[in-house]
Structures are given as structure tokens and as C-alpha cells.
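K.L.:
The data blocks that follow each hold one structure.
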Structure P
Amino acid sequence: MSFMQEIVKQLFHSDVGSNFNNAVLLVFRVLLALELFRVHGIKKFKLQNGQKEQVPNPLHLPDKLNSMIATFSDTVVPFFLILGLSTRLILLPTVAVTAIGYFVVHRKDSDEIRDVPYMYTLSLLLLLFLGAGTYSIDIYLVNAIFH
């Protein structure tokens, strides 16, 4: 197996040891994605007081880019996460957004406010490291390519 094939396999293959563990990972992944979209994604489309949600920009990125990253993270990523499609790669922008929320945007807020981005960051990091598990499109892609 070539070096590039090994990298692709490591990025997309994920198995947490048993059917039960993989099923739990599927449920965790789906529930987290649904909550992310329901609570944060839908706000990207709603107007409140005639205006769309104001997305914090602590890194001073161009406003359009900042808004695109936040919108992508809260609307597109959850659907990829539910499917288990390109899970480790697709989570990177969302981990960045939630970690910046915790370490920068809410750094001086109370623990009760900081708790939300903290828990999202931890949950997303868990999925980033474990992958989607065997109940995912990722595993089918690996099996189709390497078997």
C-alpha cells in the first residue's frame, strides 16, 4: 500500500471495537449533529428583529469569510456528520469555530456560558479522533477502495 493510500485509509477508516460501540457512536454522532443544526444552524436562516444572526469575528477575518465558515459549520457539517461522510476532515472547521468560541469569544464569561462551546468542542474532538465508526459512509468508501 502506498503512503498516500495509507493516509486516506487512516482518515476514513474507523472502528471502535464492537457492533455495540459503533452503534453508540452512530447515535452520538446523529444526536450531536441534529442539536448543532437545530440550535445553531437554523439561526443562520432566521431573521430576528429583521436581521440575520450576528456572528462574532474575534480573528478579524473578512466578514463574508467569517460568516461563510460559521454557516458551513452549523448547517452543512451536521449533515455530513449524520451520514458519516468525510467525518474527520469535515469536523475541522466546526472544531475551530467552537474552540474559538470557548477560548476567545467567551473567555471572560461565566462558566455557565462557556460550558456550551466547551462541550461542543470536546464532543467534536472525540469524533475527530475516533472517526465515524463502522456505521458510516466513510467505512463503505474505505472498503470499496481497499478491498
Structure Q
Amino acid sequence: MKEENFVVLDLEKHQTKDIHDSHINGELTVIWRNWDNIIKNPEMIYVNSVNPGEIKGPHVHLKRTSYFYCIEGTMVIIIQDKNGKYHEIETNHNESKLVCVSNGVGAAIVNPSNNITKILVLADVSWKPDDNEMKNLVFADYDLKKWIQK
């Protein structure tokens, strides 16, 4: 899925095999390689955890483009594009999806589950505690709480 202000990429996934008898012992998902031309020189990589039933954001990064990959649990990213339209991207640790949110685009991350969600985040600009690069938003015409179980 490709929109003007964000992209959802299906990632390359490979089965891994045991060295002794070649049975499948897991899998490997490619998130970033320097020659894929998906992410230009990431400057920061971190794990973001979201507690059950919690919402992070919405906010906008003024300089940074961020890439989100769910490594544990379920996440919903609500993106408000520059035209004001909302997009809901739901994914979980069983899917190989990388969600890219461009700088200047508002987004919120929701954990609709009863377990902690962990998200691997790659960014093209590294965060500094006092850089004022992020601005909090209000999605006044969107019900973020509809994703939260009661």
C-alpha cells in the first residue's frame, strides 16, 4: 500500500533451517539492508513498547521519517495524511509489514490488545531530548478509543 504521506511495505521473509537435518527451525524477516533503497541511512533504531489498551500520540515529527515493525503483539497506526484523511493500519508480530510515516504527517500508535506490544522503530533522524522536533496533535474528528477493549 502506498499513499502520498505513508507506505506499508510487505517485507521479505525466509525460513531458516537446522544445520544438522535441515528441518525448519524458524524464520528471518529482512527489515533493512543498505542496498534495498527503502530507508536512507537510518540514524536511530529503538524498541517502542505500548502497554495494553494504551495510545501513544497523536503527534507529528517535523524532521524525522519513521518506520514501524511490530515485533510482539498487535499495533494499529492511525495516520492523518496532509489532506486530513485518516488511514488505519493494523498489523501484528505474525505479519511482515513495515509502516513508513513521512515527516510532517500526524500519527498515533494504539495497542488494542491485553498484552504489551513491542515495535521496532527505525528513523532517518536521531532523537535528542531537547530538539523540539515533535509536536503533539489532537485528532479531534477521530475516535482513537474505538480500538480499546473494555
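Taken together, the values in this text are just the output of simple stated rules run on the coordinates, not laboratory data. Worth saying up front: this structure is predicted, and the values here are computed from it rather than measured. Cβ atoms are built from the backbone, for glycine too; each structure is taken alone.
K.L.:
Comparing P, Q, where is distance in nm of label points 7 Å out along Cα→Cβ at positions 87 and 119 highest?
P.N.:
The maximum falls on structure P.
K.L.:
Moving on to the next point. Any idea which of P, Q comes out highest on distance in nm of label points 7 Å out along Cα→Cβ at positions 31 and 71?
P.N.:
The structure with the largest value is P.
K.L.:
Can you spot which of P, Q the value 0 was calculated from, given it is helix-only ellipticity at 222 nm (-39500 (n - 2.57) for each DSSP H run of 4 or more, over all residues; to 500)?
P.N.:
Attributed to the structure labelled Q.
K.L.:
Starting from the value 2.5: which structure in P, Q was distance in nm of label points 7 Å out along Cα→Cβ at positions 7 and 135 calculated from?
P.N.:
Structure Q accounts for this read-out.
K.L.:
Assign the value 32, calculated as relative contact order in percent (Cα under 8 Å, 6 or more apart), to the correct structure from P, Q.
P.N.:
For relative contact order in percent (Cα under 8 Å, 6 or more apart), the value 32 is produced by structure Q.
K.L.:
For distance in nm of label points 7 Å out along Cα→Cβ at positions 39 and 55, which structure out of P, Q has the highest calculated value?
P.N.:
That would be structure Q.
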